[in-house]
Structures are given as structure tokens and as C-alpha cells.
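Multiple structures are listed underneath, in C-alpha cells.
FYI, it's all coordinate maths here, none of it is from the lab. Since the structure is predicted, the reported quantities are computational estimates derived from the model, not experimental observations. Cβ atoms are built from the backbone, for glycine too; each structure is taken alone.
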Structure I
Amino acid sequence: MRRVLVLGNGLSVGPLVGFFLDRGDRVTVACRRPERNGRLGVDLDRLAAVTPLDLDDPGLVDLVRAHDLVASFVPGGCQPKVAAACLEARRSLVVSCHAHYFEAWPGGSTALDAACRAAGVAIISELGVDCGVLGMLCAEQIDRVKADGWAIRALEFHTGVLPGQYVNPLDYAFFWAAKKAALSYVRPKAGKADWIDGGARVRVDRETVYRAPTLVDPAPHGALETHPNLDSGAWPYREVYGLGGIERFYHGTLRHIGWCSAMQALLDLGYGGDAPRPELAGKRFAEVTGALCGASAADARPAAADRLGRSVHDDVMLRLEWLGLFSDRPATTSGDGSTADMVTDLMMRRMGVFGPDSGVASRVVNLYALEATRGGAVRRLRSVFDARDAGRGHSVCSRLISETTAWAGLALMGGALEGLVGLHHCYGADVRRPVLAGMAERGFEAAVHDAVESGGRAR
């Protein structure tokens, strides 16, 4: 019987726990807030154990050693501590977080890879959604096209986790890691959204990231808008996908039309601030917005409209009014006391955080368009992935994150990846293929249209 240690009990964890329990494996959940285990969506009596999680406790190594695999869903910045425990215990680790978090390891990811190989363990990262299974689907097509002798000159890759029904005037809700996601929207990281055009790096200013969205139409599913992905723009991934020298590469995030103008308005009003603002503590949002615009609470709305160059009655202002920026709602904070902290707490309260059986449907949409050349021929490949849920059970986003991570873990424990060592992202052929095979078994596949033009016959 395999023994799996799961770290964390967030919204994305439940399907993985059920995945291993249904296979007869022993699952232990280590978490900081066991009162939230009910949202795992499993019979808690089936768990081998529930134990407190303290990443600074030396006993973590013994806990890891008592299992065959660790699946960690703790925040990305904490993953190097998990990696250290796994190396000492000589146990492999699967995570859904971005690979860049492991750069915090002394000596960076290269040193961590060497340490993994010396310890005889594997760490696989980015087992999530767009950085994850959807990226693996794209990598599979990239390698197939290159193997046929084609040179890839352009790739556009767009993904969105969206409500499957109308939920609020911003047309968005949170289905996973709500605070982290909300902060990423109003506090973009410099350099993370950069992309490639004309073979050169296009640098995205974190203050204007939403200013120039474009339309994408993953027909027959309806038009959406796209902006540069804030965590994993195309520039850092050109080598990951083997696309050095590509002319155009864009990694975008899909949202319903109107999202970008509202988010840009928040940044333009000063709600993306990093610094603590103790002078705003205990204020109401009308007071905070007024202060940011140099006005009183009573004049917050016209002052904000003037700052944004908009009518007080236009659609963006109406969305901000619904959110509560001109209201008497208290500007509470759960983090550093910055304006970004204030507004993201408000976003979570107003927009909603939806766990299992919420009754609110969600969908994950992915569109990528690849263009390649060979001789005088041009090959265009277009893929659409659209997975939905009905608001019952776990969200489709949680399932994609959990099950992608679970299939990789299963492959490490006596499957196709048994004996793998080192630090790996999920896009290499050896890692991705057993994962994609498992995900296809669960019904997660994309529809691909592949055609050759101008000197080649249609395929």
C-alpha cells in the first residue's frame, strides 16, 4: 500500500486526496487549519491521519520519511523548506506551484537539481493548469511539429479560469487560492508578464499591464479579452518550450470583456500599492478612495472619475461602485495593510470564493495558435480546450490542479517515472506523457485543428 503525505488543505487539494484514497492508498493530510478539512470533499474517516503542519519543525523530516511521496500545496515561497525536508528524508515531491520559487534555494535551481540527484529523489513542479496540464498539451504539439522538420515562428497561448455563469458585475469569482490570485491582479510582478515580438523582449510595465487588452475568440465559445499573464509571461518560457529564436510568443490570461478596464482603474487609483498605509487603518472605503485621489469621502466618486478621465456614470465607474470603493464598507486588511491588501480583501468579500458544492459553475478555457514554416509552406495549428463543471463537487480548476499533480505522483511511485531523479518542470516528454495519458483517461483533452498552406497540402 502506497503512503502519500499531502501538505495543505486548500480548495485545490481535495480531488488529489480522493484520487489516492480511491486507489487504496494511505493518505495523511498535514495542515495548519484542520477545521477546513471539510472542504476536501472526502470522508475524513478514510484518511490515515490528520496532523498539524509546521514547516520549521525538525519533526517534518520524520513525517516525510514515513511516506512514499509528498504532494505539497503550501504557498510557493514555502516550497524550498518542503524540498529540504524531502531531500533529507530521501522522498520525492510533486508541487503545482511555479518553478521560479525554487530559485530561492541556496545556489538556485541548478544547485537544487544537483542535490536531488545526489539524494536520489525527484521534484516535479508546475503541475497546475496553464503552467501545467495545458502547457503540457501545447508542448506535445510543439515537439510533434518540430519533429516533422518545421520551424516554429509564432505561438499565442491564452488561458482563463472563469465563472460558467453570471455571478457579479465584474464577471469573475475565485475558485482557488483567492487571496494570492487577487493580489496578483493588483500587484503584478515586474518582468513576469514580458513577451516576445519581432524576436525581441517586450517589457510589460506593471502599472499599465491591463491598458491594451486584445480580443480572442475560441469559437464557438464566444469572445473574451486577453492580457499578458502576470505570473508566467512568454519570455521566461521560451527555453522551457524549446522556442529559442521564435519571432512572436505571447502568453495571455483570458477574462470576460470589461475585466481589464476595471483592473487598470484600480491600479490607476492607487490600489496596487505595496507599502503599509497605517494612516488609512480603520477608514471606510469612501475615505480611502478619496484620500488616494486627494479628496474627501463625500467627493470620492467624482474625484475618482476625474483621476480616471471617465464619466461618473460609465461602466467602469459602475463596476467600482458595485465593488464598494465609494461606500461605507470598512477597509479591513488581512495582510500587510497596503492598499493592495485592502482592495483584495474587498474583492474576496464582494466577488465570492467558491468551494465544493457552491452551486456556482466554473470553466477553464485554453486557446493556443501555433505557426510554423518549412520551405515555402506555412503550418497553422489551433487548439481549443474548454472544460466545465456544474457547480457541484469540486471546481474544474481544482480538479485540473489536483489530478495533474496526482498523476505525476502516481507515475513516480512505481509507474512510468519510477527512478526519476533531479528537479524537473512538467513539460519534458518523459514527465508529461504519463500525466497526459492519465488526464485523457479522465476526459481532459483538447480539440486540435492542424493545417498546412502555401506549398503544402491540407492536413
Structure II
Amino acid sequence: MADNSLVRTSPKPPVPAQEAAGGRAAPSLREQNWYRWALHTARKWEDIASLIRATGIENIDADHRRLAEISLGLADIVDHCANRRIGIEDIERERRTLDHMLAYSIHHFQREERIIDLYGLPNREKQKNQHEKFISIMNSHVDDFRNGKLTASFNLKQWILEWWVNHINGIDFDTFCRNNWTNAVLGRAVTWDDVSEIIRRMRIDTIDGEHRVMTGMVLDMMKAGDVVTRIDVLRALHDYADEHFCGEETLIEYHGLPGLDIQREQHRKFRAILVSYIDQVQAGERLSVAGIRQFILSWWINHINDVDAVSFAPSALAATVFLSADSWEDYAPFIRATGIDQIDADHRSISNLIIRMKEMLHQEASKEEAVALFDEILAFARSHFKYEEAILADSGAPLGKLHMDSHAHFLVMVENFRGDILFDRLSLSENIRKRLLEWWANHINQFDYDAFGCQELTS
């Protein structure tokens, strides 16, 4: 009756032999050798991204990437110390990396176990056992390091990284792969909280808010009593979807974001599906409300996760919105508000400083003017980060250390750009502006929103 062929699939990366299960064929010896070589030589996420299987659950996949990047940080330390004596700064970097790995692993495992318990997913005891073993071994490594018995090495980096990749590609994929358990979740979902873990966030407040409202409307369909009420619910859903789709298409077209044609086609199909249901109910056909609800909810979630996520991906925004932004008004729709006045005002001010680079490029600003702008960005960012970090310290946020390290990374990046421009190694460019705006948006929408967006704080 309706076309639901909307789930986009992608080739699966090789699964290590020791984790091959559930009927999957183990990789060949050649594939295993390639896999080990790739992990051994990896220095950044892009080197191993194709080796890690995505579950389709946004928070879990984001955690997996961050944990892999922390693991790769050990390789950076080893490379840095390869041809020089280890100094106090190197030791401090090693300590922070191991501490972050341990803290973030605990945070991630708690998230996974909460989702397993919430949805009744398989592998609960096996997951807990593997989590406990990893934490125990990491605690031993941290203790050894603090007692002077351990320094960063390729063997340690290799062990941690292989453990994570094998764990993700094996038991995590079997437990959390969205296609494996979405139907079970949808069948018993009653509220937004029941489905929120399997719906991707676009990190655009308007769109995410409308996704949540419409999801709630679909979930409430079971409350519809008689036929007339059901028709009214379907009509309300159609009207809300129509307004939402028009808004999305306008935004995509205006900013030149990808996927406009597939968005329009899928939106057209969804409207037609709802009209078909309305016509059938009006004609007196006895349709299953539960069946309609299950189908619409499944379609809706797949559309968000597989189509909207492409159109509004950070990389898509960086290539279009951030590159062309002339003012805060162009940038603001893609920045999430934390609700803390001073933080949100600072975000706007620093964004405007970065956006100003476009005008300076058109005016062919001097090197001295460019350096002065970077000095202004650094001064404002340091003050802003100090304010945020005081809140993080008071709140005991579980990812506070990683958040602060992200601040430090931004300052180093800006300082490096400033120095390269000052000493004529680099000129002010759109690439610099794009990179800073992309980093800034991702940091606000992920770290800052997660840390401050749900807190009842005042400025």
C-alpha cells in the first residue's frame, strides 16, 4: 500500500576474526593483516573510520568516535617523544590522555547499559563483563603510570585501540545496530523518551523541536477513539508535516544544502500516504490504528536518520552555510542556544569576530589587521572559556575535562593561525574562516549544549 523503502544502507567494514559472530563470515588473512596494519599506523579518525561499524544510534556512535580519537592521542605522544627526551609536559599529556580514556569509558559504558536496560536489549551480562574488565585493566594502567611504572607506548595504544574496535564491531554492533531493534522499540513506545535514543539530532533547534512534536503526534495516535477522531488526528498530522516539510525545503534550497530532490520526493510520498489513510478511513475501511502508527513512526524515524541527517550534517553546513555566512543572522539558525545569557551572548560575539574575516578578505586587510583580529578572538575566547570552566568545575560535569581540553585545542589552533600569518607562512583565507566557524559550531552544539543546555543556571 505504501512505499517504505527509505533505509539507506552502506557497506559493512571488516569484522575481526575473534569477534565474527551471528553468521557473519570471518575475514580472510589478507583482510586481517590489513586491519592490523591500519590500526597500527592510524594517527587520526579518518584513518580508521572505515574499520568501525556504525550502529546508527547517534550518541553511541559519537562516543565510539571520541574514544577512538582519545586512543589515537597516545600515538601522537609517542611520535612527539620519539627523538627527544620526555619532559614534564609530555608526562602531563600522557596522564590527561589516560585519565580521559578512563573517565569517558565509564561515562560511555553507563550510557550503553542504561539503553540496554531501558529497551530490554540482548547481551546485557556480556556487555557488563567486558566493560568491567576494560575498566579494571585501564585502572591498572593509570595506577602504574602514576607510580612511574608506565609510559605511553605503541603497544599500549595498539591494545586500547584494538580492544575498542573489536568491541564496537562485535558485541556493540550486535546489541545496538538500529535495524536490529527499532521495531521492538516502536511497538511499545509511548512517549518521546521511549524513542529519543534512536532519533538523530540535527542540532538545529527549530528542526529538532518540530521532529519531537511530530513524533509525539504519531505516538498519540493510539489515544484516538472513534473514526472521526482518527481522521482529525491524521489531518492534523498531515498539516503539521506539510508545514515542517516546506520549512525544511526552504532552508535547504536557500543555503544550498544537499539532498533537496530526495527531500521533496520523500515529503511528497509521505503526504500521499497520509491522504491515503484519511481516504480509507472516510470510506469506512477498518484499518488498524496500531499498524498505521507503527508504519508512520518507522517511516518518520528512518527519514530523520537517513535523509535529514545528510542534508543537515555538519560537513554539509561547513561547505555551504559557514563558507557563505556574512552575518550572525546567517549563522544563528544552526547554533543551539544554551539558555544561559552570558554564554549565548559570548557565542554570538566570537562568531561575529570570525565572520568578520570575510569582509577583511574583500578589503584585502593587511597582515597587521589580521593579527589584531586573532588577538581579539583569543582575548575574548580566553575570557569566555574561563567563565564556562568555572561552571563546569562547580557542576562536576562528567565530561568536564574533555570540554576544557576542547577549549585548549581551539586556543592553540587560533594561536597557530596567528603565528603563521605573523611570520608570513600563511595568509588570511576563507579556509581559515570556514575551519574556525565549523569548529565553533560543532563545539557549541555538542559540548556546550550538552553541558549547559539542560542546566537551570542564570547568568
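helix-only ellipticity at 222 nm (-39500 (n - 2.57) for each DSSP H run of 4 or more, over all residues; to 500) computed as -9500: which structure among I, II?
I
Between structures I, II, where is relative contact order in percent (Cα under 8 Å, 6 or more apart) highest?
Max of relative contact order in percent (Cα under 8 Å, 6 or more apart): I.
Of the structures labelled I, II, which one yields 3.6 when distance in nm of label points 7 Å out along Cα→Cβ at positions 73 and 449 is computed from its coordinates?
The value was obtained from structure I.
Distance in nm of label points 7 Å out along Cα→Cβ at positions 265 and 401 was computed and gave 2.8; which structure, I, II, did it come from?
I
Out of I, II, which one gives 36, 30, 20 for semi-axes √(5λ) of the Cα gyration tensor in Å as computed from the coordinates?
Clearly, the read-out refers to I.
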